[in-house]
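Below you'll find a set of structures to go through.
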Structure P
Amino acid sequence: MSLFDEDPTHPIPYLDRVDVMRSKKSGGADLAVIIATPLQADDRSRQRLLRKLENYVALIRGDDFQAEFGAPTVEHTSIVVVINRDSDPSVFELLERRRAPIAEAGIALVVEPKDNE
């Protein structure tokens, strides 16, 4: 199995799908990455997370998205990472390091730690 293949057993199973998207009445949209089980700090998991974020940024910067939701701004367009609170601390650090580059694309990065349910 390749690093970026679909893997239903991984906490980030599908890299080329939007997990959840919500349009805003005021314009723009929130796209959520759902990581329901703890994400470890192994290279594969970190690379999958980065690829998922890159795919979301590419989608938001695309013509079809912007025709429907307008040009992205950090006030109106967000990638929300819903992540299990028990994920490795270095994963949260990785997300923090991605905040500024994603903001440069006009997109807010929001991290929402959640407990196991």
Structure Q
Amino acid sequence: MVGEFPGRLRGDHWQPAVDVFETEKAVVVRVELAGVRSSQVKVSVDGEWLRIRGERRPSADCEVERLHQMEIAYGPFERSIRIRIPFEREQVAASLEEGVLSVVLPKSAPRRRRIEPRTK
């Protein structure tokens, strides 16, 4: 195989393309998951790590007589992304729309502490 596709296969898993960016209020992770249903995706947070797992299954409505080219990976996938910006774990939200999974991790408010000087 040539091109980018072999680099996205890792053993018996494939790796979907991921974008990670920051807005004023959140860190956003977008994952390209065309053909994957939301029931086939699991999103979890463990410390600084965002884990996205699932499986893309081949369409059952098509019998292949002879394969000419195959670039769409099927089977299990997993991505682990380390988020180094403090975020509110309890407010993480995920949605799958038009083949793109969006995970929004709201940033934690800066923690300020007032320190009173002591007199000696």
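Quick notes on this structure:
- Identity of the structure behind 4.9 (criterion: distance in nm of label points 7 Å out along Cα→Cβ at positions 70 and 86, calculated), options P, Q: Q
- Set P, Q, criterion mean count of other Cβ atoms within 10 Å over residues 46-53: the highest-scoring structure is P.
- Identity of the structure behind 157 (criterion: volume of the Cα convex hull per residue in Å³, calculated), options P, Q: Q
- In this comparison of P, Q, the computed figure 0 for helix-only ellipticity at 222 nm (-39500 (n - 2.57) for each DSSP H run of 4 or more, over all residues; to 500) is attributed to Q.
No lab work stands behind these numbers, since they all come straight from the coordinates. These figures come from a predicted structure and were not determined experimentally. Cβ atoms are built from the backbone, for glycine too; each structure is taken alone.
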